[in-house]
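**Student:** Structures are listed in the sections that come next.
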Structure I
Amino acid sequence: MKEQIMAVQRMQDYIEAHTDEEITMADLSKAALFSPWYSYRIFKLYTGFTPSEYIRRLRLSRSAMKLKNENCRIADVAFEMGFGSVDGYQRAFLREFGCNPKEYATNPVPITLFVPYGVKFREMRKEEMTMKNVQNVFIQQIHKPARKVIIRRGIKAEDYFAYCEEVGCDVWGTLLSMDSLCGEPVCLWLTDKYRKPDTSVYVQGVEVPEDYNGIIPKGFDVIEMPECDYLMFQGEPFEEEDYCEAIMAVQQSMEKYEPSVIGFEWNSDEPRIQLESRGERGYIELKAVKRK
């Protein structure tokens, strides 16, 4: 992997670990192991943002989640996130999300949070994936109730990377700002039953109650899904650089598994579900089943 990409990733990792502290270009330069000027240049080249823009957007998004989920004073959030004044924080929040912090804390609406994608993952996508080690995959039966899923459709995408190229990565940020039945957004491989003409198989969305009648963000759609049993396949925890191998381990296990041993068969009418890939918990996918 390119030395510059790993340098930018080190700067991203440093920012992630020190978001609530003062971060200088000298700090990032030290993490990157390059000069401040060169570190600044490659950071903007590979992320599309200057370091200060990146830090500001990350801090604003974290502040929004605090306002939504915690009973915080706006002033406390502003200073905790490194803003010099409450007024400056309010102006920055309004520019970023289109509403002021007080309005959002009182009535949270879907907003587009900034998601800091690691640059090394784009490069790892291009590398050949091979299974180096045999990994354990844990299987658990779960039941989902009837529900709605608020989704953003793509065009032709059949996987995460193609989807991001078609609709952008900001979709996930919007979904993160919304309350979900399962506690987090989901990715779906839609079956024909849920697709519209000339739209993608792969979509991202958030599960909401069956009687949900709240805000639907612009450009999003709603599908209704019945109650259904799933088998959840969860791989071992993994290091970030091994995430491609972790995905392969789970998907190969799913292909080989025969659900008839526990009295089920695959339910091809319902979408396969993917959760966010987090190394600390392992890669997770869910596949629909029905009683034989």
Structure II
Amino acid sequence: MNTEIESVESLRKNSRTVVRELGLLGDEYNTSGITLVERHLMIELESHLFPDVGGVAHMLLLDKSTASRLVNNLVKKELIEYVLDEGDKRRRFLQLTDKGKNKLASIKKTAQEQVQEALTALSKEEIETVLRGMEYYAKGLKKARLRKEFQLQPISAQDNVSLAKLIVSILEDYGCNKPGFASADAELNSMSESYNQAGRVYFVVKKGSLVTGGAGIAPLEGAGRKYCELRKMYLAADARGLGLGDLLIEKCLTEAKKMGYSFCYLETSENMSQAHKLYIKHGFKPLAERKGQTGHFGCTCFFEKKL
């Protein structure tokens, strides 16, 4: 069993242990007459007002029919209720009833005592590790879920217009939509044709039919046949922070190796600091001066990776 599989199995085993120790498989919580998902909604209603079932579904990651049944059940139990918006009588919101507040307070007290007892059995260092670990694990689960909304695929002609607009928009955000940067490249409006050639490849990130990013590989002009360039790597704001940049770089570098390149070079702007971290993470080393003839005289930061 390799290290990655061992990590997965260890996490799954400990997750099952947590579920059992919390009594979620038995009657410890069910004696309240409130299901786990009902408790989740009641907890959210402490700090949120949901105008409709759609808001509940979005918050709890449920389909609307399930959320509707959940709301109806809690209304019947007189734990939540609809109230009219004082500012707009046509709108109403869900909120806890007094009975619901009392029930939730009792449930929270039991849960807090249970967690507190667990923490007292750990050292300060162990507690800090648990808190960080749970935060990272929750973040990883969320990122993995959101990442499934995106697809990584080779560029096609139908992507040209959307990709060009995206690249220009991102460059504008960084003050780089001017000569000396990618927005001035002749290939920008015909990316699929430019990269459908030997020694070149380009991948787009799409959310449904919407292009939300991309990156490609092409020969580095003026540097010899062993050098390629990582070109036009951009991601829209809603596609960042999900690991899609990692997938793009890995895919591009894998294809670069297949095409016989020995080195990958890239240029970027100094104010794209988050991108710098991503490149370094994947083994790119900063260079003191530029290589080849990219035409991007506005770029002042240079990186290289041996493949």
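Each reported figure results from applying straightforward, stated rules to the coordinates on display, with no laboratory input. Given the structure is predicted, the values throughout are model-derived calculations rather than measurements. Cβ atoms are built from the backbone, for glycine too; each structure is taken alone.
**Student:** Can you spot which of I, II the value -12000 was calculated from, given it is helix-only ellipticity at 222 nm (-39500 (n - 2.57) for each DSSP H run of 4 or more, over all residues; to 500)?
**Tutor:** Traced to structure I.
**Student:** Next question, about the same structure. Taking distance in nm of label points 7 Å out along Cα→Cβ at positions 42 and 242 from the coordinates of each of I, II, which one would give 2.6?
**Tutor:** It must be structure I, since only it matches.
**Student:** Follow-up question, since we're still on this one. Rank structures I, II by relative contact order in percent (Cα under 8 Å, 6 or more apart) and report only the one at the top, that is, the highest.
**Tutor:** On the way: I: 17; II: 11.
Looking at the calculated values, the largest one is I.
**Student:** Comparing structures I, II by FRET efficiency 1/(1 + (r/R0)^6) of positions 106 and 202 (r between Cβ atoms, R0 = 35 Å, to 0.05), which one has the largest value?
**Tutor:** I
**Student:** Moving on to the next point. Suppose you compute distance in nm of label points 7 Å out along Cα→Cβ at positions 146 and 162 for every structure in I, II: which one lands on 3.4?
**Tutor:** Corresponding structure: I.
**Student:** Rank structures I, II by Cα Rg over 2.2 N^0.38 Å and report only the one at the top, that is, the highest.
**Tutor:** Looking at the calculated values, the largest one is II.
**Student:** From I, II, which structure was mean count of other Cβ atoms within 10 Å over residues 226-233 = 22.4 calculated on?
**Tutor:** Numbers: I: 16.5; II: 22.4.
Of the structures listed, the value fits II.
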